[in-house]
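Listed below are the structures to be examined.
Every number here is computed from the coordinates shown, using simple stated rules; none is lab data. Predicted model, so just to flag it, every value in this text is computed and none were measured. Cβ atoms are built from the backbone, for glycine too; each structure is taken alone.
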Structure I
Amino acid sequence: MTEKLKTAVIGVGHLGREHARIYAAIEAADLVAVCDTNEVTGREIAARYGVKFVRDFRDLFGEVETVSIATPTISHHEITCACLRAGIQVLVEKPIARTTQEADEMIEAAAAKGLTLQVGHIERFNPAFRALAPQITRPRFFEAHRMGIFTPRSLDIDVVMDLMVHELDIIATLVPSEVIKIEAVGIPILTARVDLANARLEFADGCIANITASRVSGERLRKLRVFQPHEYYSLDYADQQVAMCRLVPPASGVGRPEIVAQPLEVVKREPLLAEIEAFVAAVRHRQSPVVSGADGRRALALAIEVLTRIREHAVRAGISLSFE
């Protein structure tokens, strides 16, 4: 496949317009249309890049080969399945769907047509994570903080599906073991849904992960700390930096070990650009995507389990929460 892939973006709100910007700039793709139910926004983005605007995503059938779907989560299943059945390759934003049944149907639709289904877990493409991942061979403990300042978007989902799902995906990718136990708590602060949550995951190999996510913080913070025998890593997603501390035994075998601290080499670049380039490459070369539908389902299943534990705790504590 040598020609540019004709592509469109469905949903050009906060994140979808960034997809459109990148597709319009890269050589391997040809942005031909954008789609949004908000005609004012859709026409604005379409005019910005000189492409067609459509209000109904079905009008893209037969016109494009690939799409990015950046609509609210509630519509991911319907739009993704329809596009796949129409022969269109799909990059769908996280979380992949609302339920694991919906995710399964999306995965099956892609498999039935032999098409690419990639899920937009963007931190997998963060250069800091790419530098860290090869170093993690026997993780024992994770401490993750993902804090955001409140904004009136993504309010159709709670903070677990909105923010914590990133860390659930990253940690599950790094730990070669199954989750056997989850404990979690969460509370509403500015909305009726969970705005602040903490989860503790225990894996079959004994690894523990502690994750805190908030969308009502006074600061933005996206950090992951990883401990394994004789090593500690601190990853900053925003700054794209990884610090490493390692215990080095004395060369003579006698005396105290030395603590060596140094940064890992990270080649900085925009994660969303890397994500979209990886999607286009997977389609062009008929390769498995970096973040598959199965990966997206795994993160979704963990997020749903976290929410189940939060619901149980809320009932015991008499906390009123909306989960619909």
Structure II
Amino acid sequence: MSLTLFLILCLNGLQYGLLLFLIAAGLTLVFGVMGFINLAHGVQYMVGAYLVFAFHQLTGSFTLSVALSLGAALLLGLLLEVLVFRHLYARSHLDQVLATFALILVFSEGTRWLFGSFPLYLDIPEALSGTVMLPGGIAYSLYRLFLIGVGLLVAAGLHVLISRTRLGIRVRAGESDREMIAALGVDISRLYTIVFALGAALAGLAGALIGAIQSVQVGMGEPVLILAFVVIVIGGIGSIKGAFIGSLLVGLTDTLGGVLLPELFALFMPRADAAPAGAALASMSIYLLMAVVLVVRPAGLYGVRT
């Protein structure tokens, strides 16, 4: 394998990991601060992808479509929190799992009814199409480079929000001791609403951006939700820094493993057998990574043992 191909794979893994971060960051905040298991988080990712497609059909502008879908995802998160999730905070985790799984079914079938079962495709905007030459003579997709930039910008913004603002102080305090900050006069219900809406907006943004490089289809949120849970377990529940590092590890492991492992197996077995064997091991590699991290640090890389 050439060095150029390896660097392109690393960039693809970085781009994939940063999109995972947009989803996992909201999920780790909701789980860490609120102690709420939201299986419907992947639905908000799917809805963001479908919304940007629908808005693009109406406006013809990719930028405006992303902005509108982001606002709609935020509004949907607020409505779900007020109408559904707020009534489940005091319930058991089993009740939360069952209720949010029911929402997956409702939104999946509702989306199928509105848009049909066939995959939809969104063209990359003209301003972001084509490739750009990077140092070393590497030709790389301009849109994927744009996704990397957006992911890094959001990560920096979340870091500042959590570590430097009053809201961030309340979020971190809520993660440590929800009962205490409620006793000190903090409106815990309002804090929950803000955290949930922020998580929904981040998931919707990830869905809106991914629609230009992969098909938009019903059920696209479930596999991503599983990976997001893997990310927050690796990084540590409630930690934005952990979600960032965990996302990069998962993105790079999945991308590099899918290409390098079949090539490695081909060194000592027929290529016809090496391809499926390497692909199978590559699909398991992120879970093996999670297992290794949990053995070394049971609370995750940046989690706090309680």
Computing helix-only ellipticity at 222 nm (-39500 (n - 2.57) for each DSSP H run of 4 or more, over all residues; to 500) gives -9500 for which of I, II? I
Given 3.0 as the derived value for distance in nm of label points 7 Å out along Cα→Cβ at positions 104 and 296, which of the supplied structures I, II does it correspond to? II
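Kindly point out which one of I, II the value 0.85 was derived from, the read-out being FRET efficiency 1/(1 + (r/R0)^6) of positions 24 and 144 (r between Cβ atoms, R0 = 25 Å, to 0.05).
Computing FRET efficiency 1/(1 + (r/R0)^6) of positions 24 and 144 (r between Cβ atoms, R0 = 25 Å, to 0.05) on every structure in I, II gives 0.85 only for II.
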Mean count of other Cβ atoms within 10 Å over residues 128-135 gets 12.0 when computed on, of labels I, II, structure II
Highest-scoring structure on FRET efficiency 1/(1 + (r/R0)^6) of positions 32 and 160 (r between Cβ atoms, R0 = 25 Å, to 0.05) (candidates I, II) is II
Computing log10 I(q)/I(0) by the Debye sum over Cα atoms at q = 0.14, 0.18, 0.19, 0.21 Å⁻¹, for residues 200-255 alone for each of I, II, the value -0.59, -0.82, -0.87, -0.96 comes from structure I
Determine which structure produced the value 3, 17, 30, 27, 17, 5, 0 for P(r) over Cα pairs in 5 Å bins from 0, in percent, for residues 8-87 alone, calculated from the coordinates; the candidates are I, II. I
For relative contact order in percent (Cα under 8 Å, 6 or more apart), which structure out of I, II has the highest calculated value? II
Hey, log10 I(q)/I(0) by the Debye sum over Cα atoms at q = 0.13 Å⁻¹, for residues 64-151 alone derived from one of I, II reads -0.73; which structure? II
